[in-house]
Structure formats: C-alpha cells, structure tokens
1. Thinking only about mean count of other Cβ atoms within 10 Å over residues 14-21, which of P, Q has the largest value?
2. So helix-only ellipticity at 222 nm (-39500 (n - 2.57) for each DSSP H run of 4 or more, over all residues; to 500), computed for just one structure, reads -10000; which one of P, Q is that?
3. Hey, Cα Rg over 2.2 N^0.38 Å derived from one of P, Q reads 1.05; which structure?
4. Suppose distance in nm of label points 7 Å out along Cα→Cβ at positions 30 and 46 works out to 3.4; of P, Q, which structure was it derived from?
5. Identify the structure, out of P, Q, from whose coordinates relative contact order in percent (Cα under 8 Å, 6 or more apart) was calculated to give 14.
6. The value 34, 16, 6 for semi-axes √(5λ) of the Cα gyration tensor in Å, for residues 54-101 alone was derived from one model only; which of P, Q is it?
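Where a number appears in this text, it was derived from the coordinates with a stated rule and is not lab data. Keep in mind that this is a model prediction, so the values were computed, not measured. Cβ atoms are built from the backbone, for glycine too; each structure is taken alone.
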Structure P
Amino acid sequence: MATPNDRNDTDLITAIQSDHQEVKSLLEKVSNATGSARTQALQALVAKASAHEAAEQEHVHPLTRDASGGEAVVEQRLQEESKGKAGLMELERLGVEAPEFDEKFSTLKAAIIEHAENEENEEHPLLRQAVDEARLRELVGPYRDAEQRAESQASV
C-alpha cells in the first residue's frame, strides 16, 4: 500500500483522481485476465473500491454536503456507490467462471467509470469552490489513512 508521501497527491482531489485511475486499471486487469489471475484481480478491485469509498464517505462527502447544492450531489453519488458495492458483491458470489460474469462485469465496469466521472465533473468542482486549497492539501493524509484503515479492516 502506498503512503501519502509515495504518491503525487497535491491535494484531496488529486488523491481521489489517482484512486480513480487505479480503479480503472484494476477494471482492465479483470477484463483481460482469466482463471485465478482474474479472481485475484477482482479481489484487488473489490478491496480498492471498498477502501476508496470508505475514505470518501469519511472525508469527501461531508465537505461536499456543506457546499451549495452539495447535498443532492452526495445523495446521487451514494446511490451509485451502493449499486457498485452490490454489483461487486454479486460478482464475487458468482465467481469469474460463471457464464453470466462477463456480461454483469461489463455493465458494472461502465457504471463504475460513470461514477468516477460524475465525481470528477460534479463533486470535485464543488469542493474546489467551497474548500480552501490549504485544507484540501491537509486532507490528503487523513484520506489515505482512512483508506488504509478500511483495507486493514477488510483483510481481518
């Protein structure tokens, strides 16, 4: 697991966008892998997505809620996150060899990418406008710490 200093996270928003790139890379790994490698890629995707969403719920969404118009944006993101979590759980339950896995994964992959784009296009501009740049820089460490806590809790 990378620490805040291992990344080029200049502020909270770039940290989130870095996570989005990592999730997209993991989505591609699941798409392209087979057999046990695909299972491992799916497990890595589930772990990263879960930790990322936990950190967002702890540090990002509360800030967005405080911004003008932020409540509705957060509610939409939370609905997307809930659907994504349910979809990932279903894929884990099915297993990568299930006949319907590819179709369900393809649908979920598109939804996850759309969710990331919605955050970047709707939530992040609100944060940039409502939160002081110094505060956004300060939150990188706590955000990454929250991810690490979520990952370690998931692996227990």
Structure Q
Amino acid sequence: MKKRSTASKICKQCGASFVKSPHLSYKQWEIRIYCSDICRQRAYTGFKHSQETRQYLSEFWLGRPKPWLVGDSNHFWRGGVYQQHRREKDRLMHSLAYKNWRRAVFKRDGYCCTECATTHNLHAHHIKPYRDFVELALEIDNGQTLCLECHKKTDSYGIK
C-alpha cells in the first residue's frame, strides 16, 4: 500500500506553513491550499467578476431554471406536498362554490368584520384552516368575516 505524504504546505493566502489536521482525509489534504477557513474567506472577499463575465452569466441564466433553486435543492422544499396542496386550494378558490360560500359568509355577518365592525377590505376566514379540514372548506359555519388587519392576527393567517 502506498503511503501518502503528510508534509507541510504553504498557505496560498498568508504564506504560513501548515500540516495536515487529524480530522482531514488524505483526499481533503491533497486539495487544501489555505491554512484555515479565515484565509480561505479572505482570499474570496472582494472578488468580482469582470464586466464581460457578468454580462455572459446574466444572459446565460436568463429564462433558465436555476438548478440550485429547483425541487429538493431549494430550502423551501417539502417533498412536493405543497405543490399538490396549492393546486387543490387554487382550484377550490376559483370555483363557483367557493365564491358562493364567501358571499354567504359575508351576507350572514352583515358585510362587516366580526371583530372590529369595519366594512373595508373584508376577507372570508376559515375558522378551522383549509389545510387541516378540507371537508369543512365550504361549510358556512366554518367561515367568519374579518378585515385584513383582524385576519392577520389569526393563528392560521398566511398558512398556504
């Protein structure tokens, strides 16, 4: 078996000599060119692409899906569950049945917010969230008329 060298190296940033840390694999040691993370960060701080490179990258990525933002690479990824739920909710929210439910809730509550009695910027709020109680989505008893400010104060506001 070939024995690998653990000789010291010279840091590309600060010029200091450094040796292999015990936690590094030999493969990591072979590609290491900086003595520490601080030197590595200093080497890239202030780095800017030329104007030509920036123009090229801008044109290259224009209209293309960014692989680091798509699917499971995205930090918002939840295993595809959200997309299916969102499609179902959009389908419901654009249906005639939903519009009739919303109108019925407003009519029942006299077209005013049940919390502050304002008549501006009204929302039909699901008391039990649509996400957890799909079967109650069109039940008038599960609806409440709220203005935007009061709606934002509810626990389920903003749940997609």
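1. On the way: P: 18.5; Q: 12.4.
When mean count of other Cβ atoms within 10 Å over residues 14-21 is calculated for P, Q, structure P comes out on top.
2. Numbers: P: -25000; Q: -10000.
Checking each candidate, the match is Q.
3. Details: P: 1.05; Q: 1.91.
Of the options listed, only P reproduces it.
4. Details: P: 1.0; Q: 3.4.
For distance in nm of label points 7 Å out along Cα→Cβ at positions 30 and 46, the value 3.4 is produced by structure Q.
5. Details: P: 40; Q: 14.
Structure Q accounts for this read-out.
6. On the way: P: 31, 10, 5; Q: 34, 16, 6.
Source structure: Q.
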